Structure P
């Protein structure tokens with residue numbers, strides 16, 4: 001799978017490196033082209049990174065999502081867009097509305113936003129990642145969650161993004177209660 005990770009910070013960089021190690025093709029997109037991203041992969045201008053991508057992962061600061069997407073609506077049409085952003089303090093923490101407005105033909109998934117990057121770099125055994133995804137985004141989202149080393153747990157289609165987002169304050173509370181230890185994840189038992 002060819003994955004365009006838009007953002008090279010802790011989340012985007014860690015995910016990209018994990019997917020490279022799993023055999024996927026990863027390119028990073030930034031404000032401008034130049035330099036190397038995590039894992040030695042070159043950083044392309046966002047529009048160039050999107051060209052030919054099967055999946056686009058948004059790993060930018062939440063307030064920047066609409067501006068990052070605005071010039072690329074046509075390039076996102078028909079693609080899987082995984083929203084890993086968090087707009088902390090905003091009425092909507094996720095970028096679902098911005099993706100829907102910019103690229104209504106995109107297949108949306110909400111994932112990789114409720115755990116710290118440390119859990120993607122070294123997943124705790126048996127840890128799950130809760131996600132929401134439209135039908136067209138589910139197979140790619142599940143494959144990429146599994147490739148990181150987490151078990152995917154679907155909470156519903158894109159209308160369930162609020163349920164996924166509700167796990168973020170829970171994770172923050174657990175981190176605080178454990179002295180700032182960010183290597184905390186959840187598990188589902190049956």
Structure Q
């Protein structure tokens with residue numbers, strides 16, 4: 001397993017070692033020991049699975065209390081995945097990183113607590129799996145506005161995305177609840 005920091009050093013790109021032959025492929029999508037040795041020592045308590053169609057944008061989500069670390073990957077299709085640092089004391093506060101995750105490239109992304117997260121579906125449909133380090137608490141869920149010009153996320157859009165009402169009503173970073 002290869003673990004590489006992104007432009008935001010706490011967000012890690014994880015590339016599993018894939019064994020492929022005429023039968024198909026095999027890889028470890030989670031190995032607690034290997035990830036701990038790479039500096040990712042979170043305990044996961046919940047797995048989530050979503051399916052979305054092309055052009056669906058989910059996010060940018062976070063929990064202001066019970067902050068969740070997320071280990072994310074795509075099992076079918078392709079997404080543009082984004083993490084935004086919303087820790088006011090961080091030197092990378094307000095910056096984002098994004099990359100394509102797909103069933104084909106098998107890449108995973110570690111998004112630590114203190115970051116907002118979202119993704120845009122690039123393929124006809126995508127299935128997205130993520131492990132979280134804390135449970136979902138709807139009363140603490142917040143949404144950062146995906147289109148906030150202050151963030152300048154370069155979403156690879158082909159027209160207007162399909163978003164949930166809560167995502168359309170997200171708050172710009174200047175007015176959002178953030179971490180100290």
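Where a number appears in this text, it was derived from the coordinates with a stated rule and is not lab data. Please read all numbers here as calculations on a predicted model, not as lab measurements. Cβ atoms are built from the backbone, for glycine too; each structure is taken alone.
Computing Rg and Dmax of the Cα atoms in Å gives 15.3, 48 for which of P, Q? Numbers along the way, then the final one.
Numbers: P: 15.3, 48; Q: 15.8, 53.
For Rg and Dmax of the Cα atoms in Å, the value 15.3, 48 is produced by structure P.
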| field | Of the structures P, Q, the one that -9000 was derived from, the read-out being helix-only ellipticity at 222 nm (-39500 (n - 2.57) for each DSSP H run of 4 or more, over all residues; to 500) | value | P
| task | Supply the structure label, taken from P, Q, corresponding to relative contact order in percent (Cα under 8 Å, 6 or more apart) with the calculated value 17. | result | P
| said: As an exercise: FRET efficiency 1/(1 + (r/R0)^6) of positions 43 and 115 (r between Cβ atoms, R0 = 30 Å, to 0.05), calculated from one structure in P, Q, equals 0.75. Which structure is it? | reply: P
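With distance in nm of label points 7 Å out along Cα→Cβ at positions 155 and 171 as the yardstick, tell me which of P, Q scores highest.
Values: P: 1.0; Q: 2.0.
Biggest value here belongs to Q.
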| Who wins on mean count of other Cβ atoms within 10 Å over residues 3-10 among P, Q, i.e. which is largest? | P
